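Engineer: Input: structures, listed below.
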Structure I
Amino acid sequence: MTKHFLNKNTIAIVGLGYVGLPLAMELSKVFNVIGFDIKKTRIKELASGVDINREFSKKELSRSIGTKIDFTDNPAKLRNAQIIIIAVPTPIDEHKIPDLSPLKSSSELVGRNFQKGAVVVYESTVYPGVTEEICVPIIEKASGMKCGRDFKVGYSPERVNPGDKVHSVTGIVKVVSAQDKKTTDLLAKVYGSVVKAGIHKAPDIKTAEAAKVIENIQRDLNIALVNELAIIFNKMGIDTKEVLKAAGTKWNFLPFQPGLVGGHCIGVDPYYLTFKAQALGYHPEVILSGRRINDNMGRYIAEHTVKQLINSGIPVKKSKILILGLTFKENLRDTRNTRVIDIYNELRDYGVKVFIHDPHAIKEEVLEEYGLSLIDRPESKKPFDGIILAVRHNEYCNHTLGYFKKLCNSKSVLIDIKSVFKKEMAVKAGFNYWRL
């Protein structure tokens, strides 16, 4: 069966975002691929060779369009696939509760549009039990078919690191799981045809779901630790960066840095496991403690910006602050769950006039999601009383301190969240400088 599948069959990817599109591109090197997304504009762009996320060039997309990948918003085409991989977002709502609506709606859509004998694989991050206890019943109801008899289900968590060209789809060990050994072996062969780093077969779906969700919880807690250390060291008048540099000389010291924790993974995934834990009657203290620290870092940075303004003799109310960067990560376009917005909102509450510039963020998405209008050129709004370097975009790192100083009044502050510049050089340039 496996050999036959690798030679002749078709794979469909549902959801063509930062996870789905790279997977579709890699699988298209071996299989015929149906790339499905409910967003007509996304399909139209991809079909014309445009990836608005800038993960792939027009040349790269053009090699697959019409030959190996069929980009479509027609769900009926999913019936041509023997394996359907669902890679839709799993966000949280304003109350930090998992929002499974994209997963549920995609499960229903697939249930109405797949062939008997197909394998449905989920890649979205979830808490243990979602695939079998929530998604499978939806597919069964929509299709009128029975899981295990008429179709099979699997789970292979995404491990995409947007913007990382080294740890790509092919360069990260792929965890695969399914409801039975035969299907697990099939998925291992399918993913293994493109993933060169290796395949790990989890014993069951819940184990794979749990493994995925704790990957980012571990990172979240480590960042929370250094964020808390930064708060403590700031009260002591100690430079956190220098402390971490010194501690980092020990062979087993983990190199985590303080900062904002946003995006669709680290800042979200912990709430999936804590939600399930609380539903089972257990209150996860360590995980939620780390989340509280990281969720409050935007407010902490805003408060210290205000303190730096006061120390510089600058009236806080109606002062002008320029925030450089809004995306959750450097050199990306993704602004989902960015915690830079917390700094903006907190400063606005203090009566500060705040302007945001970001060369990568998509203006229309920022306006729709946050109601903000990004400025095109910082020079158009100068002089500023302070600058917050929030995201380490290459464009900002390539500028000199002299450039930033020309944007500001004679008395001004520089809040360097990512520690891009040396403190002594910033002070020499005329800034009241502060960093985490």
Structure II
Amino acid sequence: MRLSDQLVKKQTKMALVGLGYVGMPIAVEFSKFVDVIGFDINIAKVEAYKNGIDPTREVGNTAIQNCTVEWTSDETRLKEAKFIIVAVPTPINTDTTPDLYSVVSSSAIVGRNLTKNSIVVYESTVYPGVTEEICLPILERESGLTCGVDFKVGYSPERINPGDKEHRLTTIKKIVSGMDAETLEEIAAVYSIVVAAGVHKTSSIKVAEAAKVIENSQRDINIAFMNELSIIFNKMDIDTLEVLEAAGTKWNFLPFKPGLVGGHCIGIDPYYLTYRAEQFGYHSQIILSGRRINDDMGKYVAEQTVKQLIAAGKSIIHAKVGVLGITFKEDCPDARNSKVNDILKELAEYGIQPTVCDPVADAADAKRFYGVELVTYEEIRHLDCLIIAVAHKEFKALSNEEIGKMFAEKDNSKNVIIDVKGVRNKEQLKALGYRYWRL
């Protein structure tokens, strides 16, 4: 009997290792059809799920409360599962080399609890070769089992977009791969239980790994191009978003926009690819150039903020600046690897200590990662400059009157608005007299 049939008939279980933005939604979705064990070494996170709380806001508290996932931090529970999905973070080190600690340590955990006739599928973003050259040997060493005889491995890259309520696990075609043809069919059948959009089978694990790492590399390069255009057009006193709107009337113009590139995917994945390329003797040109541009955008926004303050006649050392948003992307509570912090650090170089408000962000994360104490809207007052750094829907919904209350001056020509993503109506704010700037 196929493993997918055994799962549906609840003759065996599935396990998710890593319960963050990727693993948790997968666990919840599969639990509608099969028995699922959700494992994470973070005891506090596991307890939150047990108490019906979704700290990621990806599926919501109600979904957590109503699902049948068995949340646990007891690794021995993995012995009950025959299909194990590993979805742990893959960040980079300070020197931009891949940090595979979580993948390696989770492989050891899975290996210690691996039973015969199991399939282990990795979803973490890695460079081509990691699954078979790094993870597989760990599984064999820790389990004492032989891959290909006692267990099988595969790779199916995650495609979950944090904060995106339209493109979900079930609606995005799933790339699947396996170590051999039989494993590929088994893995495809399991994912087909929940993925209505269907699966795309690749000929090898390395193809699937490569496909994932270039998805975000492509976006990174395109956004870098937009950011470079923004820098060029700013020097020419041309509004970049107006240029893009005009160019977008052509049917094949790609709809990318300038912005800060943070988070755990677009700003990270390209380094995995360039690292692997270096091992094969090739030094990336385009990919690393794009990375340099995007990594410098927080500093660039801060510099433009200072220039606008000077133009408004403000004393920089005494300027009061408010920042709306600290998370790495809109409508997502995750503040890790946020490029907004680059703006804050650069402003600090000028002696400016901004006040930061973010009703969406995890306040504890903001404090832990950046030393930032978040404040409420009501505390954003007497400003010389307002930086709208993240395009949260809450910030889009603010009225011009509410924004006006945040400033000290009644004369708006002395008030500066830096709209990083261009979420506000430029014409309206200019008509009200504000000094308005956007990427």
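Laboratory data are not the source of any read-out in this text; all were calculated from the coordinates shown. Predicted model, so just to flag it, every value in this text is computed and none were measured. Cβ atoms are built from the backbone, for glycine too; each structure is taken alone.
Engineer: Tell me which of I, II gives 2.7 when you compute distance in nm of label points 7 Å out along Cα→Cβ at positions 57 and 385.
Structural biologist: Of the structures listed, the value fits II.
Engineer: Next question. Comparing structures I, II by distance in nm of label points 7 Å out along Cα→Cβ at positions 49 and 129, which one has the largest value?
Structural biologist: Across I, II, distance in nm of label points 7 Å out along Cα→Cβ at positions 49 and 129 peaks for I.
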